[in-house]
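The structures considered in this document are given below.
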Structure I
Amino acid sequence: MSKKVSIYRSWRKALYGYLALARISNSPTVVSNTLAGGALAGALWPDGKLGLIAIVMVLFYMAGMYLNDLMDYAVDCRERPERPLPAGIVSPSAAVAVALTLFGCGSLLLWSVGPHPFLSGLVLIVLIICYDRWHKSNPLSPLLMALCRLMVYITAFLAFSVQSLSTLLIPGSLLVLYVIGLTYIAKTENKPSMTNVSIVATLFLPTVYFTARQLQQVQWVTLPLILFFTIWVAYSVSFAFRSPKRQVGRTVGQLIAGISLLDALVLATAGSPLGVLLALVAFGLTLSLQHYVRGT
């Protein structure tokens, strides 16, 4: 009996290590990104094609997270030895194999959708690799991270339309600026304070934009979403400013979940009620999963 218990515990520990490397808790936000991108192209009711794109984007996201830890292996051995790779829970060779498999499977699935989303997916892979390779030393790494999220919008959009790409401009820009602000806060985790508070203001730009839209054309479903988004962002950011001990990790995790709230706003203005509901589910699911796998 004790041997079976030991095997079970070992298996569970290994499974947790693989899920932690994949940052599986954040993956619902990638799904809501996909829904938003598809809705902007006119796919207001999620179908099998959009579901396939969502799966591919999650595969790419997880592959990027594996690659991120592989690139940070030497640093993590010194500073975060509890991470799955330094702790020996997952071997570097296994992590490489998983990352390549995820990228490969995702690319094949994307090819089956069409050439435009496939090429967009390749651009996304390049951006992921660039971010993972240079994010520690590159001051533009928040922008690279934001562009990765933007490419999820673009890839989902191109799966349904190659026309009217201008409809992506404002929602995509809001997503980029939000992720830049989020990533900047994350990079201050080991600092006593944030030196550029103005960047945090980018997190509230969606509030400004969607409120302005309401002044032109009221959408009653959007109003509570704007309020919820604003309160959530303000509440989340407050943990990064609290004294005497800043809780940047909590801020980052909650702001990552907030990406789905931004997607819900995009979906509401696009006219996708089911998409809004699914984005809110993604928000709640992200927070729930973060109790088991830290959202970073």
Structure II
Amino acid sequence: MNETQIRLFVAVAETGSFTKAGQMMNMTQPAVSRAISSLESELGVTLLNRHPRNGVVLTDIGKRIVVTGREILLQYEKISQEVAAEKGLETGSIRVGAFPAAASFYYPKIVRAINDKYPNINIQMFEGTVEDVRHWLDELVVDVGFLIPPLNDLDAKLLRNEALHVVFRDDHPFSNYKEIRIQDLSDEPMLVCKGGYELPVMELFHAGGANLNVKHITTNYPTALNMINEGLGICIMSELSLQSVPDRVMSRELTPKAYRKLHLAVPSFKQASIAVKLFVDTAFRLFPPAP
């Protein structure tokens, strides 16, 4: 087993295609197929099932081995970065997982700061739901991610406490309220964003003894904002999600104030590469926690 075989196996697993993996590695499809077959023969197990219609699918042992493969590749990357740092050359790669609000607000500023100073560091973003980011971190698909609790067994640092707002249309009675408490939302028709965003909201209702009346479910805030604009319900969102809202949408901070805790999480800070630590340090330099 060698580094090329491991890289090919991980690439095939992530793309579901020998052809796409070959394109990533500048190899032909037959060469990729031979390398994977050689790896399977050496290990004595089948890592991939080949389906004419469904492409390539990991076997059960393949699913376990691909995680180990990613761990090995991370160590190769760490060695390369350590050597480069010793020579005074900042290089490496960083795979970042983010949900849309964090991707649009934090990610561009961090990448710009790193690119300006370290142009040889390659940064790739994986955008999905909070649950996607948590899964990618667990499976080592990404090196670092923007995440809200639960954090599972990941290493994480609190980046920002984001104030939570009640969001409603301008003709809702809440438009005349100076303060809105969680108890005021009991039985109101609520829009809830799934995908990991809903947990802080559920916890708020539970802690305040309020009844959460879920009227509509979506997976992203822009859709929820447009539904609110049409008078289809109200929602609780973080301030980060309210950078741009439709004309008839209003918001008020909850009273007392409530927050969503945004973290930067990694599988292990101890094992993180120089480039990943640079990403985290840059994020906290640009966005220092509020006192």
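Where is FRET efficiency 1/(1 + (r/R0)^6) of positions 142 and 254 (r between Cβ atoms, R0 = 25 Å, to 0.05) largest, in which of I, II?
Numbers: I: 0.90; II: 0.20.
Top value of FRET efficiency 1/(1 + (r/R0)^6) of positions 142 and 254 (r between Cβ atoms, R0 = 25 Å, to 0.05) goes to structure I.
Suppose relative contact order in percent (Cα under 8 Å, 6 or more apart) works out to 20; of I, II, which structure was it derived from? Could you put the intermediate results ahead of the total?
On the way: I: 27; II: 20.
Source structure for this number: II.
Tell me which of I, II gives 15.1 when you compute mean count of other Cβ atoms within 10 Å over residues 22-29.
On the way: I: 23.8; II: 15.1.
Going through each structure in turn, the value belongs to II.
To test your reading of the models, identify which of I, II gives -0.26, -0.87, -1.04, -1.27 for log10 I(q)/I(0) by the Debye sum over Cα atoms at q = 0.06, 0.12, 0.14, 0.17 Å⁻¹ when calculated. The partial results should precede the final answer.
Details: I: -0.19, -0.77, -1.05, -1.49; II: -0.26, -0.87, -1.04, -1.27.
Matching structure: II.
Comparing structures I, II by distance in nm of label points 7 Å out along Cα→Cβ at positions 30 and 278, which one has the largest value? Provide the component values of the computation, followed by the final result.
Details: I: 1.6; II: 4.1.
Biggest value here belongs to II.
Please state which of the structures I, II yields -24500 when helix-only ellipticity at 222 nm (-39500 (n - 2.57) for each DSSP H run of 4 or more, over all residues; to 500) is computed from it. The partial results should precede the final answer.
Values: I: -24500; II: -13000.
Only one of I, II returns -24500 for helix-only ellipticity at 222 nm (-39500 (n - 2.57) for each DSSP H run of 4 or more, over all residues; to 500), namely I.
The numbers here are math on the coordinates, done by the rules we state, and not lab data. Just so it is clear, the model here is predicted, and its values are computed rather than measured. Cβ atoms are built from the backbone, for glycine too; each structure is taken alone.
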